[in-house]
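We did not get these values from a lab; they are worked out from the coordinates using the rules stated. Being a predicted model, the structure only gives us computed values, none of them experimental. Cβ atoms are built from the backbone, for glycine too; each structure is taken alone.
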Structure P
Amino acid sequence: MYEGVKIPSKGTVGLITYMRTDSTRISEEARAAAKTYIENVYGKEYYENRYYKAKADSQDAHEAIRPTYIDLNPEEIRESLTNDQYKLYKLIYNRFIASQMSAAIFDTLAVKINANDYNFKANGQTIKFKGFMTLYVETEDNEIKEEFEKIPTLKENEELKKDKIDAKQSFTEPPPRYTEASLVKALEEKGIGRPSTYAPIITTILARRYIEKMQKQLHPTELGRIVNKLLIENFKDIINVEFTAQMEEEFDKIAEGKEQWKKVISEFYTPFEKVVEKVDKELEHVKLEYEVSDVPCDKCGRMMVIKFGKYGKFLACPGYPECQNAKPYIETIDVPCPKCGGKVQIRKTKKRRNYYICENNPNNGCDYISWTKPKKEDKK
């Protein structure tokens, strides 16, 4: 979209400004265009001239990521975009316009209820003026409703009648696992990396199988745990948030001419080199334990193990190199095929997306295939 998309009657048009930046600065021209659009579409009360202060470590050579032309509304040019382009452009467009809109206003109500020796609290919130939330909310969980929780008008010391009490018990739960989105947010908050490096970071740790994605959550693999343990035990001064953020700051100083790059690299590399030599010797004793399958080797009878290759998991004989037998690893689920009752296999597309297919498809007459994992009640 930055390099240009062909739009009927307009030719090839760059839809967004340069995207490899974390700047929040916008030009006065863009600010004026946003003002005109907001006042015409939503009304003058919805516009608020906003300036956002850039972070100390932001790359401010470029403007914030924004649409280049306000008159190119996402809905009007949708036919010229792919589905992914449309979703991304709409996100950028709406968030930019919302950034120049008035704040939302809420009426809040807090009630304290005394019942014998017990105290109850109730909190309600009603939206009075939607402001920027007319156009954009951060997550689906914040989707606007006219009333978040309705509490009737009450008077002080008013006697209340019990309708019902819903008793719920809460337990402390561990923090949820990272998703790609929450990991990027954490990297940004801790000053690690740049907008242009977030995607390569995630792509790299997935490609090297340090983590795997399960229902959008990122889980460490056995290899990832071993590598993480080695790094923490041997590179304590490097494998921490403060070091990474500090190095980003040092690189910025080098770029600004405030530090000599040879001095910075020397201070880091001299002690680092000695640690690397030590770890190289210790790595000879590290052994990765492979998961043993229930499939015997056709050639020597030993139980084959699950290994990772360029194209994913495969079965290999643990007797390598004496026995070099290998075969594809086919993962199945514990739910039978909804159509014929056969085993359902998990396959992956070239883009590593899971899909589900019956073992009898297509050679044995079953045509079951689905993006969605089947359930036992799906059986016909």
Structure Q
Amino acid sequence: MRVAIVHEWLDSYAGSERVVEQMLAVHPGADLFALVDFLPEGERRFLGGKVPRTSFLQRMPFARRMFRNYLQLMPMAVEQFELNGYDLVLSSSHAVAKGAITGPGQVHVSYVHSPMRYAWDLQGQYLRQARMEGGLKGAYTRWLLHRLRLWDQASAARPDHILANSRFIAARIAKAWRREAEVLHPPVDVDAFPLGTGERAHFLVAGRMVPYKRIELVAEAFGHLPELRLVIVGDGPSMPLVRAAAEGAANIDIRGRVPQAELVALLQGARAFLFPAEEDFGIGMAEAQAAGTPLLAYGRGGSVDIVAEGTGLLFQEQSAEAIMEAVQRFLAAERDFSAAACRANAERFSIPRFRDGLRAAVSRAMPS
């Protein structure tokens, strides 16, 4: 069986690349296609020596630094990949990869991280953050997103079978595309986060400091809980907002970026891991569970799939007050949360589970 794997862009090793890595592990003989490939040499190991076939966007002016600015050309670029002769096409899609063209006798299974968020329900948030709510640039961007929505919905009919990374994304797919998706949670390297068995003394929040992560709310909440120690890990454009929220709070330790070994140790020593964002899935939450750490998470998005009974609590508002209330509920019932239960819960998202799920989905999609 000849297999092709289609991915949007390769510029870093992040969540969607972990899926590509496991697709390649399941189908090591597959050919890899990507719109552009600007992966640093130090992050290429997961490709197993494969050199992706790229689109014309690879050769566009300033593409290395500004390939996302060619968003309006990406639908055409993915449609130019020559996929005739492949029995199976796997796409890893959060923008346009699911629009790859296949013909009769070929099976296309698309793993969807999300429909284009900025073109659908998060358009307003995207325009506000980009400061393009008005003016000519804003009007052009709205027109462009309108055109992308039309293409996105039309091309959603192309995959024969759609996999979603969470129930939240399956619901978004049903709303935007009117397609049914099977949920297959993304692969989490749970073995890289061993179960912590020592003393747990602090609360932890970790992640990229970007606006939608709402990490400043956790800092604000713990500013009113001086008897509890909070460690904040990560960096990004929202760091000034986080520092301002934590100003004057002696119980808050802002570490910035830390080495992986230090992050693992912090997770193993945490009483709970806080996650105030609405995330498609939230691999960081699954990693915390692998280390035996309970979750205090905002109850929308992937957290609903991850938090199970006895492994964490959900709060229903993105506010400092809701986080404080969740912390107080946790403190009152802390003995009911088991590190072993958290670890067992994380095993649902392990790499072997993902590989088995992918194989099974492909088997169902292939003609008998």
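With FRET efficiency 1/(1 + (r/R0)^6) of positions 274 and 346 (r between Cβ atoms, R0 = 25 Å, to 0.05) derived from the coordinates and found to be 0.05, which of P, Q does the value describe?
Computed on structure P.
Once mean count of other Cβ atoms within 10 Å over residues 170-177 is calculated for all of P, Q, which comes out largest? Walk me through the numbers on the way to the answer.
Working: P: 6.6; Q: 17.6.
Of structures P, Q, the maximum of mean count of other Cβ atoms within 10 Å over residues 170-177 occurs in Q.
Using the calculated result 2.4 for distance in nm of label points 7 Å out along Cα→Cβ at positions 226 and 266, pick out the matching structure from P, Q.
Clearly, the read-out refers to Q.
Comparing Rg/Rh (Cα atoms, Kirkwood Rh), for residues 306-353 alone across structures P, Q, which is largest?
Of structures P, Q, the maximum of Rg/Rh (Cα atoms, Kirkwood Rh), for residues 306-353 alone occurs in P.
When Kirkwood radius over Cα pairs in Å is compared over structures P, Q, which one is greatest? Don't skip to the answer; put the middle values down first.
Numbers: P: 27.5; Q: 21.8.
Going through P, Q one by one, Kirkwood radius over Cα pairs in Å is largest in P.
Thinking of P, Q, which structure, once distance in nm of label points 7 Å out along Cα→Cβ at positions 242 and 322 is computed, gives back 2.0?
Only one of P, Q returns 2.0 for distance in nm of label points 7 Å out along Cα→Cβ at positions 242 and 322, namely Q.
For Cα Rg over 2.2 N^0.38 Å, for residues 202-281 alone, which of the structures P, Q scores highest?
P
Which of P, Q yields 14 for relative contact order in percent (Cα under 8 Å, 6 or more apart), as computed? Kindly include the intermediate steps, with their values, before the conclusion.
Values: P: 7; Q: 14.
Traced to structure Q.
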